Structures are given as structure tokens and as C-alpha cells.
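In what follows, structures are represented as C-alpha cells.
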Structure 1
Amino acid sequence: MKTKVKTKETMKIKKVDLNITLKELQLLWEILYDKISKLEKKDINLEDMDMYWSVGAPECYDMSKEPALIVGSLKDDLDEVKKLLKNKDRPATFVDLDRFSAILNAISQKLNPL
């Protein structure tokens, strides 16, 4: 079954504010981290969620066509971002941000499944 994809031509385009300051991002992270830190668990087991589907940019923002799916691995993501903790000289990259995003998404699904 094919899903009808909304395009710019079929949607009324409203200008919305999609800006976020670094300070807002920091404050939001602190609020959300505070939420999960109050759980009784001190760690979150994601073993049953290793492989996942993803849509890469810029395709994930183009509603005019169906995107190609990418297979990701939480094990690989965790292994790579934890290297930042082990080696303070290792520079963080935007790929690390993508990996961290996948980890946060899995944690959200684990703690509050849809």
C-alpha cells in the first residue's frame, strides 16, 4: 500500500519558527535528562533493539518522493560515541550527533513504546 506523500504543492505552506538557540538546546537537554535520570534504572538495556531503519538527510526532509532506507546499528553507534568518553583528545563530529540521536530515539522507544 502506497502512502500519499504530501508535497509543497499539496500543502498550505505556513512560515514557522524553526530556530533554536544553543542555550535553548542546552536547557531542553537538561530538562529531558532530568526526566530520565529520575528513573529507578541506572542503565538502559538496548540489546533487543540493535538494528534500526533510518532515512538520511537531505532525503528525510524531501516529502516529494519516497526515501531510501538506511540500516543502522545501536551497537556501532554506542561503541563510537563511547570513544569520546575514553579519549578526551578525540574530536566530536556531526556523525556522532547522528549516532547520539539514534541512541536517544531508541531510549525513548524503550521507556515509552508507541
Structure 2
Amino acid sequence: MGGQQRGTGKKLIAWVRWVTDANGVGPGYCKSCKASRRSPDSCAECPEPQILPVNDGAIDLYLLCQTQWARNYDGRRTGLNYAGVDVVMQRCSLRDNVDPELFFGLQVIEREIICVDMERE
């Protein structure tokens, strides 16, 4: 994203909060809504956040790396194991010429998931 100012990651944060059901409305709600309406399309009031194309890569990378969490003695997530993330990126041929925005997006997702975990304690 050469020359463009980095965003705050608000859309990624909204996605994390939706996918983790942090606000009580997540993928399960949307699945039930679609089933009850017998429609594969989202409803007009759908809480699923719209993902910007610029965030697709960060979400895809997180979904590939979501098994790479480091945990403390209590089993709480403390952050992603970046050595493991690097291996995943290498195995998926993502490591060469990585846009710094991709890693920034991954870190936004990582931080928000930890925040959601702390809210649930």
C-alpha cells in the first residue's frame, strides 16, 4: 500500500468481534437467520461486518495461522508464535515479498482476539 496511510484496523476488529461472537451475535446467529429465512443471502440487518478487499489477506493469513498461539501456564493465549507463523507462510508460499500491511492486519486480529479472551475472564 505504498504511500497510503495505515488504517486503524477497525474493520478487522469488527470482524474479530463478529467471528468470536464477542458481542453475542456471530456466525451462528447469521447461519440461523439464513436458515429461518430459507435464503443464503444476508438479511438487511445482518451484523456480519463488510470486509474490505485490503483486509482479505490478513484474514486469510490468520485463518492459516490460527493454530499458532503461544499460551501461558494457565493456557491463556498470549500472542501468536511468529516462528510458527513464518513456517506457515513459507509452506503456503506467502513469505517472499510480503506486504507489511498483511502482517499489520494479522497483529490487529491477534490483539483483538486477546482482548476478547480477557473480556470473557
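Read the figures in this text as sums done on the coordinates, not as results from a lab. Computed from a prediction, not measured in an experiment: that's the story for all the values here. Cβ atoms are built from the backbone, for glycine too; each structure is taken alone.
Numerical summary
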{"item": "Top of 1, 2 by distance in nm of label points 7 Å out along Cα→Cβ at positions 46 and 78, largest first", "result": "2"}
{"item": "Answer label among 1, 2 for the case where helix-only ellipticity at 222 nm (-39500 (n - 2.57) for each DSSP H run of 4 or more, over all residues; to 500), calculated from the coordinates, equals -16500", "result": "2"}
{"item": "Top of 1, 2 by mean count of other Cβ atoms within 10 Å over residues 22-29, largest first", "result": "2"}
{"item": "log10 I(q)/I(0) by the Debye sum over Cα atoms at q = 0.14, 0.19 Å⁻¹ derived as -0.85, -1.30 - corresponding label from 1, 2", "result": "1"}
{"item": "Structure responsible for 31, with relative contact order in percent (Cα under 8 Å, 6 or more apart) calculated and labels 1, 2 on offer", "result": "2"}
